[in-house]
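What follows draws every value from the coordinates through simple rules; no lab data is involved. Keep in mind that what you see is a predicted model, and the values were worked out from it rather than measured. Cβ atoms are built from the backbone, for glycine too; each structure is taken alone.
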Structure P
Amino acid sequence: MSSITFTTQHLFIIVTAFIAGICYTPYFLWSLVAFGTSVCLSIYEKQIENILLLIIFTFCFFFFGATRYYQNRELYFSDNNFLNKKCNITAIVQEIQPRLDEEEQVTIVLQLEQIESTEKKLKTNKKIYLFLPYYTNVWLKPCQKINIKNITLSHPISESYQEYLIRENIWAIAHQKQLGYTTIEKPNLFAQHMNLISSYPLSTTKHSFSELTKTLYLSIFCGKKIKSSTTSQIKRLFQYWGISHHLARSGLHLIILVSLLSLLLSFFPFSSSKKQIIILVLLFIYYLITYVSVAFMRAFCMYFFYILCKQLYLPSNSIHILLITTLLILITNPHHLFFLDFQLSFSITLLILWFLQTTQNIKTVASS
């Protein structure tokens with residue numbers, strides 16, 4: 001009996017089945033088309049051993065995708081008895097999103113540890129958005145544990161906004177006119193130093209940046225979008241020249257950054273493998289301290305898998321890496337699938353890689 005190997009077609013079948021499982025409830029027709037496509041591709045496999053194995057994998061990943069979708073929604077719609085009523089919460093400050101526009105409201109990300117109402121008490125680790133008026137002065141620090149009394153948590157009315165919150169792993173939102181809290185535990189010294197490092201890319205704009213430089217720096221380098229007259233003018237100008245995609249941080253920006261780091265490290269007497277590891281570590285730090293988009297997440301994961309194959313002396317295939325990255329991101333959060341940035345980023349990348357691979361194969365055949 002011949003050995004069973006997984007090819008690009010096999011990975012494509014598995015990813016398609018997983019996507020079909022995610023789409024089963026909200027888009028039944030699309031799910032049926034995707035699942036039927038994966039089953040048909042499995043049946044047309046040449047080796048009988050692969051047919052049986054692929055059909056089993058197809059059904060398993062279909063149900064896995066449907067399960068992950070329900071898990072994500074169940075987490076959001078659970079514990080609704082604490083919503084739309086006065087509660088006391090104990091939470092840890094995870095992030096204080098910088099207010100880069102004078103009229104932008106203050107957004108604080110809190111990770112709940114406990115919710116208490118007049119009826120019951122709940123231990124949890126869900127995240128919420130706390131919105132404050134733009135004129136509010138916030139003295140909180142990340143990793144600070146606080147207690148807030150008489151806060152009203154809710155789900156937004158808009159279904160599209162609910163889908164966005166599910167994607168961001170946010171359970172509820174709260175709008176407060178003023179922030180009244182009690183500090184339970186201050187951040188330790190290590191957390192304070194990490195906060196300084198993570199806030200440095202955004203804090204640099206407070207010094208000598210012009211408005212134009214600040215807007216481009218925040219959009220391209222930090223991945224932070226702001227609303228201002230300068231931003232609107234830049235968008236119109238970029239749209240006029242057909243290069244507005246350059247404002248959205250994507251794989252192109254990661255490749256430029258990798259090229260610059262490679263050029264810089266070329267002056268140092270390190271081996272190629274050590275340089276790759278140094279670049280990967282620097283990119284990981286950059287990934288942590290800036291705002292990450294789906295396109296940048298895809299590019300970072302693909303580069304990580306590529307370097308991993310190089311370090312382990314394994315053969316790498318760009319389409320294989322893309323499909324594995326797709327599966328990994330959708331397993332982490334299946335709701336990415338329903339947003340346009342994910343759909344465009346992955347589909348266009350797949351088409352580009354397929355075209356390049358097909359062209360390379362044609363050149364190889366022609367030269368042989």
Structure Q
Amino acid sequence: MPRILFVASHRPDRSPAQRFRFEQYLGFLRENGYDYQFSYLITEKDDRVFYSPGNLISKLSIFAKSYMRRLKDVMQAREYDIIFVQREAFMTGSYFFEKMFSRSKAKLVFDFDDAIWNHDVSEANKKFGWLKNPAKTGKIIGISDLVIAGNQYLADYANRFNNRVIIIPTTIDTDEYTPMPVKREEDERVVIGWSGSITTIRHFELAVPFLREIRKKYGDRVTIKVIGDGSYKNDELGIKGLPWKKEDELKELCTFDIGIMPIPDDDWSKGKCGLKGLQYMALEIATVMSPVGVNSTIINDGVNGFLASETSEWVDKVSRLIDDHQLRKRLGKEARQTVISHYSVKSQQATYLKAFNQLLNIKSQ
């Protein structure tokens with residue numbers, strides 16, 4: 001039975017990149033003859049330290065512990081047929097561990113879902129920014145036996161260093177992500193929602209100008225909800241952010257009538273894989289996204305959601321959804337069908353398995 005070592009930063013169910021890139025496929029791979037182990041660096045206890053300001057000594061301890069963890073992985077690499085690295089094996093600019101993996105008998109697979117060759121450091125760890133080396137992304141790609149990119153923009157970058165590149169979009173488990181009925185009366189408030197994280201709350205801030213206009217126009221007819229940053233507040237819009245909790249995620253998302261995904265039109269955002277929008281869409285939530293990167297491929301404007309750029313366009317399209325319950329319902333149903341057909345685990349699992357089988361010269365069943 002072929003064995004895979006999945007190398008990532010976070011524990012299972014913690015990181016969206018991991019959850020929606022490879023964790024959803026683990027059971028399927030096992031059902032199809034693969035065994036696997038999961039090696040991660042940041043424990044739940046370490047997480048609270050690593051993503052909070054300060055704590056220099058504790059963070060250095062986490063670095064040291066992580067380094068030893070990866071050395072152990074290198075020593076055990078010969079026990080595996082595939083070593084799958086998601087984004088990076090280690091959190092500094094070094095690609096030493098990827099090089100060591102590539103020299104083992106195992107095939108090295110590199111998976112990425114962001115434009116990580118651009119410099120992007122969380123606020124809590126800006127003082128450690130000098131440790132990063134975004135250029136290592138191209139070097140890792142160059143030594144990999146297979147590269148899995150989340151969209152065409154990322155694949156175009158990867159093809160500069162390696163011709164063994166395939167595209168597998170970020171996917172949703174549509175058996176898990178099913179719409180939950182939320183009892184509503186016709187005169188109840190319409191909920192406009194955003195879901196993200198502490199590191200992406202700056203993207204929600206792009207929505208504030210048009211949400212101010214929506215609030216002026218509709219007053220208490222709308223409620224604005226933010227999930228992912230429990231410390232976020234905006235008194236003007238009546239927002240008190242909710243922390244992200246895996247066990248509450250679906251229940252909270254299903255309270256949305258309209259899901260928004262504003263992102264800046266920059267090189268980092270062009271590499272994003274539309275996850276927030278796909279989550280809304282899978283739950284039949286009417287979705288409005290910035291027309292940046294893959295979002296313009298996911299959304300067919302006016303058919304399965306809306307695309308909006310300028311403040312006036314956001315106000316117009318969100319207003320149409322607030323005013324028309326049937327429009328929200330129609331777009332939501334079309335959105336879920338889009339996810340099922342193109343961005344679901346079931347739609348991509350055969351491609352995933354085929355890629356691994358071909359890498360190991362295993363004939364697919």
Working back from 1.9 (distance in nm of label points 7 Å out along Cα→Cβ at positions 16 and 224, computed), options P, Q, answer is structure Q
From the coordinates of one of P, Q, mean count of other Cβ atoms within 10 Å over residues 296-303 came out at 20.8; that one is structure P
Which of P, Q yields -11000 [helix-only ellipticity at 222 nm (-39500 (n - 2.57) for each DSSP H run of 4 or more, over all residues; to 500), calculated]: Q
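Using Rg and Dmax of the Cα atoms in Å, for residues 232-271 alone as the calculated read-out, with 13.6, 33 as its value, let me know the right label among P, Q. Walk me through the numbers on the way to the answer.
Values: P: 15.3, 46; Q: 13.6, 33.
Label of the originating structure: Q.
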Where does the value 21.1, 64 come from, among P, Q, when Rg and Dmax of the Cα atoms in Å is the thing being computed? Q
